[in-house]
Structure I
Amino acid sequence: MAIGESKTERIEVRTTPSVKALLQRVAAASHKNVTDFLLDAGIDAAEDALANQRVFRLDEARWRAFQDVLDRPVSDKPRLARLLADKSVLE
């Protein structure tokens, strides 16, 4: 949440009594209320999901191999050229 931004939006969640009890226990163990626990966990999960779509980590050897593949000259791929030249089944 941005600094100075007030909480004006509401998210409602339906769950089972056992899941609610679990969330209440873990929130209490985290010294948070259920709302704050769910928001913190949800924000962390959302940021991780977005990061996983645009960031990946490689060790030095794999990074060099990745760069080598990117730096290779383009090669002729006749089957791919034919595939792209044909009309799509959606056309």
Structure II
Amino acid sequence: MKWEHRFAPNKPLYAEIARGGAVLHLSGHHGDASPGAAAYLPVEGLSAFRDSLHAKRHPNARPEIETRPWGDEMIVIDPFSNRLRFCEER
């Protein structure tokens, strides 16, 4: 996470995450978007990315790579229940 902001301790989170050239803004504010949406992110080095997430030992974020007809895909659920679909395309 590059940064995060809340107007007060119990208010919704607004945050920025980045990796390589990809930057995502994540918002828990009502009206910004629909919780449960999906974003598709083409990447290179998916196995190394998965290994870096596993090394953090987060109990609820241990995604695995699945083989799809279009490439290898790994889904990470963000704090707002959105699906971040990382794909190393063939």
Structure III
Amino acid sequence: MEGSLLQLRDPDLLLCSGPADPGFRALMTMRAGTDHGTTWRDAHTVDGLPTAYSDLVRVDEHTVGLLYGTGDFSAYETVTFRRIPVTALR
């Protein structure tokens, strides 16, 4: 499984993207931590489709971007970019 990490400074969050179901590589989920990665909580489920590699980026002060592979039948059908409000991840 390949995921991505992104540290935000304002608010102070460490974000991780990856499949919540690694056995089936599905359920792209964002997790958040406020204790330097010791513990994590599910912060936002992006979708329930198959999912592959992901990458996180801070788009602007209010938005995080998530680029990931996904598709209806395979995680390698297409590449999708989602904008996620930082307020949805707190």
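Read-outs throughout are calculated quantities, based only on the coordinates presented, and are distinct from any laboratory measurement. Since the structure is predicted, the reported quantities are computational estimates derived from the model, not experimental observations. Cβ atoms are built from the backbone, for glycine too; each structure is taken alone.
Using Cα Rg over 2.2 N^0.38 Å, single out the structure from I, II, III with the greatest value. Comparing I, II, III by Cα Rg over 2.2 N^0.38 Å, the maximum is at I.
Quick check: 0 is what I get for helix-only ellipticity at 222 nm (-39500 (n - 2.57) for each DSSP H run of 4 or more, over all residues; to 500), calculated from one of I, II, III. Which structure matches? Computed on structure III. Check the numbers for mean count of other Cβ atoms within 10 Å over residues 50-57 across I, II, III and tell me which is largest. Sorting by mean count of other Cβ atoms within 10 Å over residues 50-57 in descending order puts III first.
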